Structure I
């Protein structure tokens with residue numbers, strides 16, 4: 001706490017002052033992170049990510065994961081949906097986190113953007129029925145780079161970017177096919193890697209073109225992540241998990257208020273079209289499966 005307030009220009013605090021500040025902050029953060037989400041929904045778009053922080057436990061310094069989710073509410077504003085701290089970024093942690101969000105009223109989710117962590121994607125599928133999953137294009141590019149010879153990454157990266165740099169959904173899918181064909185001739189393993197990720201990285205094309213940049217990656221959350229890092233770097237190693245919730249939760253609550261008072265992140269018309277477009281896509285995809293099952 002001394003390190004934190006020193007960054008605000010306060011030279012020292014008594015133990016009683018620290019205790020009182022911590023209690024007030026804990027109450028504020030707890031109210032924020034357990035609030036009902038029902039009235040603000042539906043949340044058409046959700047993004048999920050995790051940050052690794054260090055905590056002292058059992059006489060050792062261990063890494064913990066702060067799981068954070070943001071969403072776009074029915075009024076077009078972004079919200080911080082929640083935060084939980086877990087030992088590892090595994091399926092159990094993400095499942096408990098998303099179950100908490102849905103229990104608090106998270107609904108109407110049409111697309112979740114995240115990296116391809118297996119536990120995370122499984123938790124999304126288990127808790128958000130009907131929601132599509134968009135694999136963050138930035139994270140996927142890093143995954144594809146690891147599968148590409150270093151000498152070839154320059155032109156492979158350019159081909160990958162050309163897929164996203166198209167005027168409409170049909171053009172995106174057509175360019176994807178051309179890129180896969182071009183890679184198959186020289187780098188078949190890279191072509192297979194890309195072709196296997198087709199549905200995951202092109203989920204954004206089911207939604208209006210004007211919001212693709214907001215939903216095809218977790219990049220919009222980078223400013224939030226930088227602010228969390230800036231504030232947590234002051235502390236370095238946290239004394240316990242409660243202190244992680246206290247500080248990171250306070251940063252998130254502050255950002256949440258800024259978003260609520262700012263301009264809409266997405267227009268109401270595009271939100272309505274996003275709900276309608278994705279519902280139509282679901283019906284097209286599910287109809288053949290339903291007929292097959294009936295037969």
Structure II
């Protein structure tokens with residue numbers, strides 16, 4: 001007659017074998033660039049650099065009326081790497097009830113006034129929604145989405161009615177580091193086009209990648225902090241480490257950086273990036 005102890009051992013062995021098989025299958029899964037993607041993640045950007053000139057392919061330039069109603073457009077953009085003058089940091093809170101959760105974006109400004117934004121995010125498959133818990137496992141691929149500001153920033157500040165979007169001017173220490181940051185982004189963009197990676201909620205996100213880029217250019221500039229894992233909590237860290245311009249302390253800097261209302265008033269007659277940065281326009285909405 002089988003004892004309870006023997007039965008327990010058998011059950012333990014069966015569960016252990018099942019867990020090993022599941023983990024083996026999980027870690028054997030490979031990321032891919034060949035899936036059925038949603039329209040706004042369908043194309044991967046690539047960049048070809050010749051001297052100071054960089055050619056960006058598949059830059060997204062959608063005209064968003066709502067998050068579901070838009071005109072699709074992909075463009076190619078040529079920039080002079082020696083002419084990048086500023087880096088802007090965007091922080092989007094998804095919901096007022098979840099202040100620890102946010103998305104981060106960088107946008108590069110050039111001498112001629114043009115700007116090119118990059119959003120590092122989950123590459124969404126058709127019919128699949130994002131879940132941060134699932135993102136810990138091998139569920140989503142990572143994508144660097146390059147686009148115009150009216151697209152990358154506008155869809156968030158104009159069309160997502162629950163979110164709150166902040167725009168900060170970045171503080172770049174040392175001459176030429178704007179270009180080095182952009183070149184770091186370019187290398188990673190091209191690498192992902194050839195070697196896809198899994199997104200990971202803890203280790204491979206929008207913010208962890210931005211931190212890696214900053215520390216590649218300026219080693220040790222961004223220390224580990226809870227604001228890296230939970231970017232909604234990052235403003236104190238950003239100001240304390242002189243990563244964004246301080247416009248009067250934390251509360252005032254956060255207040256002056258909000259762009260949602262002014263974005264929704266954009267009349268399309270001027271460049272979207274110029275509109276949201278115009279001091280006269282911002283004062284009308286404070």
Structure III
């Protein structure tokens with residue numbers, strides 16, 4: 001099976017390198033020749049400024065562009081004088097469905113969306129981390145055999161499930177970063193530098209994640225909300241103002257509603273949040 005990539009950013013480059021261990025990644029195309037050249041050199045394949053050549057060479061074409069231009073790229077490919085029969089086109093958006101590629105399906109191609117539950121801030125690190133990543137697959141089922149060959153676990157999603165799936169992934173990843181920034185900012189207020197604060201909190205973060213993996217969220221909560229310690233919660237809030245206070249209160253309300261099972265504690269905490 002020969003695979004080409006249209007789009008040579010971090011995602012396209014890392015995915016190409018990862019799957020090149022199992023498949024023949026033949027070529028890269030990008031809107032800029034330099035990015036195509038760099039991706040091809042990293043993966044160890046050719047590059048081309050001729051989109052038609054990229055399509056002709058491949059049995060499978062990954063469209064690894066930004067979400068906002070996937071449909072535009074697919075529509076452009078559909079206008080090229082080349083047979084698309086039986087070729088598989090895959091985009092890698094977590095939020096968008098395979099319908100972004102519908103113009104290619106109309107020309108005889110198979111279409112799918114494939115999304116790795118992984119971050120791509122560093123290409124080298126992403127290639128390593130992809131070994132343990134889950135994928136979501138949606139669209140033509142032939143993409144499933146590709147993922148199974150890679151050895152990755154996967155979810156099969158319907159089109160109407162993709163938005164909630166992507167929403168969940170953003171909460172797990174993006175908002176975790178925001179929460180850590182929130183905690184770091186408070187440490188900065190008492191003179192602890194960000195690097196030192198993160199090093200100090202890492203064992204606590206790691207232990208919390210380990211507890212969640214082993215016991216689930218409901219059994220992993222500790223701290224003043226778990227204890228129903230409204231005195232400490234009020235002291236916390238006395239140190240906050242503006243948006244930071246609003247975020248703390250909202251998180252407190254959500255934690256109480258979702259993770260506190262003791263009716264007496266829940267009633268006491270609800271009364272605290274209602275006063276705010």
Worksheet item: The value 39 for percent of Cα pairs over 26 Å apart, for residues 51-218 alone was derived from one model only; which of I, II, III is it?
Response: I
Item to complete: Consider the structures I, II, III: one of them gives 19 for relative contact order in percent (Cα under 8 Å, 6 or more apart) as calculated from the coordinates. Say which.
Response: II
Worksheet, complete the sentence: For Kirkwood radius over Cα pairs in Å, structure among I, II, III ranking highest is III
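No value in this document is a laboratory result; all are computed from the given coordinates. Given the structure is predicted, the values throughout are model-derived calculations rather than measurements.
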